[in-house]
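Colleague: See the structures that follow.
Read-outs throughout are calculated quantities, based only on the coordinates presented, and are distinct from any laboratory measurement. What you are looking at is a predicted structure, and each value in this text was computed from that prediction instead of being measured. Cβ atoms are built from the backbone, for glycine too; each structure is taken alone.
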Structure 1
Amino acid sequence: MGSIAFSLFSPKLYTKPRVDGGAQVTMMAYPAPSPAAAATKSNLGFKNLMESFTVDIHRAEGRQLNVPLIAPFTIATSRLEGVENVAVRVELNNGCVGWGEAPILPFVTAEDQITALKKAGEACEFLKKSQAMSLGDVLREIGQLLPGHDFASVRAGVEMAVIDAVATSIGTPLWRFFGGVSNTITTDITIPIVTPKEAGELASKYCREGFKTLKLKVGKDLNSDIEVLQAIRVAHPHCLFILDANEGYSSSEAIQVLEKLHEMNVTPILFEQPVHRDDWEGLGHVTQVAKSKFGVSVAADESCRSLADVKEIIKRQLADVVNIKLAKVGVLGALEIIDLAKASGLDLMIGGMVETRLAMGFAGHLAAGLGGFKFIDLDTPLLLSEDPVFEGYEVSGPTYKFTNARGHGSMAHRLTKERGLVSRLSE
């Protein structure tokens with residue numbers, strides 16, 4: 001299994017008869033650990049296992065992950081009709097499987113699906129041919145194969161799959177693996193750019209479902225944005241607002257939106273990425289005015305794509321919050337940024353692109369396990385018209401509860417024709 005060979009976690013083979021009368025299937029079962037063993041493995045955190053756990057990969061592959069959305073998802077810079085991501089599956093020689101996801105969001109992620117599949121395939125081929133090595137070495141090799149922002153989404157997907165397989169090997173849920181601070185998170189939910197009538201209907205729906213915080217996509221048309229905000233205010237008068245402009249405003253337009261909201265007696269709890277990612281001066285100006293005049297925090301999202309970006313944000317006091325997205329910086333990159341942000345007093349937000357429960361579940365485990373995230377934006381699985389993922393976390397309105405299932409507890413499955421759907425994935 002690795003250099004930390006816990007015999008009590010060693011799998012036993014058993015045979016499961018098929019209900020359709022076909023050939024029997026050999027599966028792996030893990031014995032329940034004793035209380036003492038459970039205490040031992042709960043203390044084996046991610047950083048310790050980086051050098052102490054040996055990873056030996058038997059199979060690895062990337063696959064298309066295509067899922068339609070309930071409705072088109074429109075932001076200031078792009079519009080999606082459905083998810084066209086890449087799932088990554090890694091199987092270790094001990095039989096444990098891990099899953100990851102590389103999300104594709106046009107004009108936000110650098111990769112398209114074709115590129116992501118190609119690069120995931122290259123990384124998987126390398127992993128399959130590599131000798132057993134420490135988890136840290138595996139992740140460092142992945143980082144060299146898929147460097148920088150250009151391949152960050154694919155890098156994140158492969159990292160997720162490897163880490164999930166390792167956590168599964170030692171019988172630990174990811175939220176414990178990353179620190180065990182909590183096993184629950186509460187997310188906001190996003191209203192994309194829609195008409196005021198549609199926004200009001202969505203706000204009413206989310207109010208009934210228990211969502212207290214609505215994240216509103218803005219930035220295409222200032223006057224329309226104000227009308228949408230007014231409609232939501234009527235439909236869900238007690239909700240908390242996050243505004244997300246996705247780089248859509250100039251700094252003067254962003255301040256004008258805050259002034260209009262102030263006249264409506266509305267104060268957002270956060271204003272995310274009000275200006276273009278490279279407009280550092282504008283971002284700093286909006287942050288200063290928003291905080292001093294309106295008491296509103298500003299988050300850097302698209303402007304936060306590397307550790308170097310975060311250092312610049314801290315040095316020049318350009319934002320109050322940084323939005324951590326695994327698809328922007330990878331898992332290891334995210335952990336570096338989180339450590340720096342916490343040490344520097346920046347508030348933390350965790351979000352995603354448009355993802356299934358594979359990537360969203362991993363990010364949720366990370367946020368719950370580490371703790372310290374002031375804003376949680378992990379809602380996009382709720383916007384899918386089909387769910388291509390088995391199991392994972394339990395959902396109750398805005399609350400996600402992570403169980404004690406090993407790893408992130410999710411796996412992709414085949415959407416069969418018997419269910420009236422198109423076949424997209426298989427175990």
Structure 2
Amino acid sequence: MKALVWHGEGDIRLDDVADPSIQDANDAIVRITRSAICGTDLHFIRGTMAGMHEGTILGHEAVGVVEEVGASVRGLSPGDRVIVCSTMSCGVCRYCRMGQTAQCDVANPNGPAAGTCFFGGPAPTGPVDGLQAEYARIPWASNTLIPIPDNVSDDDAILLSDIFPTAWFGAQLAGIRRGDTVAVYGAGIVGQLAIAAAYRQGAGRVWAVDGVQTRLVKALEQNAEVIDFNAEDPVEAIMDATMGVGVDAVIEAVGVDAQRPARGPAAEKYAARTEQFAAEVAQTAPETNVQGENWVPGNAPSLSAQWAVESVAKYGRIGMIGVFSPDLTSFPIGAATNKNLTLRAGNCDHRSVTPPLLDLVAAGLFDPAPFVTQREPLDDVVDAYLSFDRRDEGWLKTVLTTE
């Protein structure tokens with residue numbers, strides 16, 4: 001079968017690899033009909049998340065059709081259309097029973113202390129081959145797969161594999177309440193859906209912070225108030241807009257590949273931290289393979305976290321869903337403590353968060369289609385990655401098709 005394979009930093013290839021097979025009684029084999037490219041995948045190629053094994057198939061978002069099930073798999077049969085949750089979970093350990101499926105005690109083959117197990121990631125997450133392929137092996141299939149209702153298309157279901165649940169989870173982490181003022185740092189696809197989630201969880205006003213114009217335009221379409229960090233200082237802009245108080249809650253959706261402002265008043269301000277940011281880049285991306293404009297790590301890994309702390313009100317709440325390398329040790333903990341902030345961070349509990357969102361889509365109460373900006377065949381996946389990595393105009397979310 002064809003699959004996108006990681007061969008090293010800056011080196012991904014569409015290879016012919018062996019078809020997956022059942023390895024455990026809890027496995028299923030799924031024929032992938034849709035997969036998608038996520039910003040998390042870029043971390044592995046840029047080198048800002050260490051521990052990748054050469055030969056790992058990338059990708060952690062997919063929908064498809066069950067082809068085969070192991071002897072212990074219940075509730076699923078060949079021919080069923082399914083969403084593949086990005087994170088794997090058994091469904092019966094103590095964390096799964098509490099709905100905290102991202103920290104399943106048994107899914108990660110590295111043991112319960114290893115934390116989240118997800119598709120297409122580095123060694124600490126499994127590793128488990130990913131979903132940007134024609135077929136995939138799904139461990140713990142009874143809990144990792146979610147059947148798709150007949151009235152939900154594959155195109156609509158694909159955003160429920162990871163990014164919509166993750167965005168919703170981020171709003172939950174931030175404790176959004178009715179009437180809240182909210183800042184969303186990062187207006188990529190997760191940030192866009194975080195705006196949608198914040199409004200649906202009760203936010204009164206939402207500000208979206210980014211430096212890419214097409215992303216800010218998309219945020220405007222959702223009635224967010226936008227701040228271009230290349231035109232104004234985002235912290236000052238939010239403080240001015242909230243009469244010096246700050247927002248009630250922040251959703252951080254950027255992570256370790258944050259970029260410093262390239263121009264404007266904030267650029268001069270953060271130029272003084274060049275050495276600090278350079279040390280953080282060396283810490284989080286010790287090996288890179290920059291090729292022109294591609295695979296360039298973010299030049300300010302801790303900046304979005306700093307902005308989050310600076311722009312939230314005293315006793316405010318921060319939900320962090322951006323991906324941060326475990327090797328990054330910088331965080332403004334003193335400032336956060338001094339403001340009595342509540343900080344919650346982590347990977348989405350997909351298996352418990354997704355089903356109610358699937359109900360929203362099935363009922364016609366939320367339309368994912370406008371958030372998909374590109375549809376490309378799997379054969380063109382490498383070129384699609386290059387465009388997405390460069391933040392080319394309009395490249396917000398790319399869905400890959402195998403049919």
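Colleague: With mean count of other Cβ atoms within 10 Å over residues 122-129 computed per structure, which member of 1, 2 shows the largest figure?
Modeller: Once mean count of other Cβ atoms within 10 Å over residues 122-129 is tallied for 1, 2, the winner is 2.
Colleague: Using distance in nm of label points 7 Å out along Cα→Cβ at positions 50 and 338 as the calculated read-out, with 3.2 as its value, let me know the right label among 1, 2.
Modeller: Considering all the candidates, the number was obtained from 2.
Colleague: Identify which of structures 1, 2 gives the largest calculated value of mean projected area of the Cα convex hull in nm². It would help to have the intermediate numbers written out before the result.
Modeller: Numbers: 1: 20.6; 2: 18.0.
Once mean projected area of the Cα convex hull in nm² is worked out for each structure, 1 has the highest.
Colleague: Assign the value -11500, calculated as helix-only ellipticity at 222 nm (-39500 (n - 2.57) for each DSSP H run of 4 or more, over all residues; to 500), to the correct structure from 1, 2.
Modeller: Computed on structure 1.
Colleague: Which of the displayed structures (1, 2) returns the greatest value of FRET efficiency 1/(1 + (r/R0)^6) of positions 298 and 362 (r between Cβ atoms, R0 = 30 Å, to 0.05) on calculation? Spell out each step's value before the answer.
Modeller: Numbers: 1: 0.65; 2: 0.20.
When FRET efficiency 1/(1 + (r/R0)^6) of positions 298 and 362 (r between Cβ atoms, R0 = 30 Å, to 0.05) is computed for each of 1, 2, structure 1 gives the biggest number.
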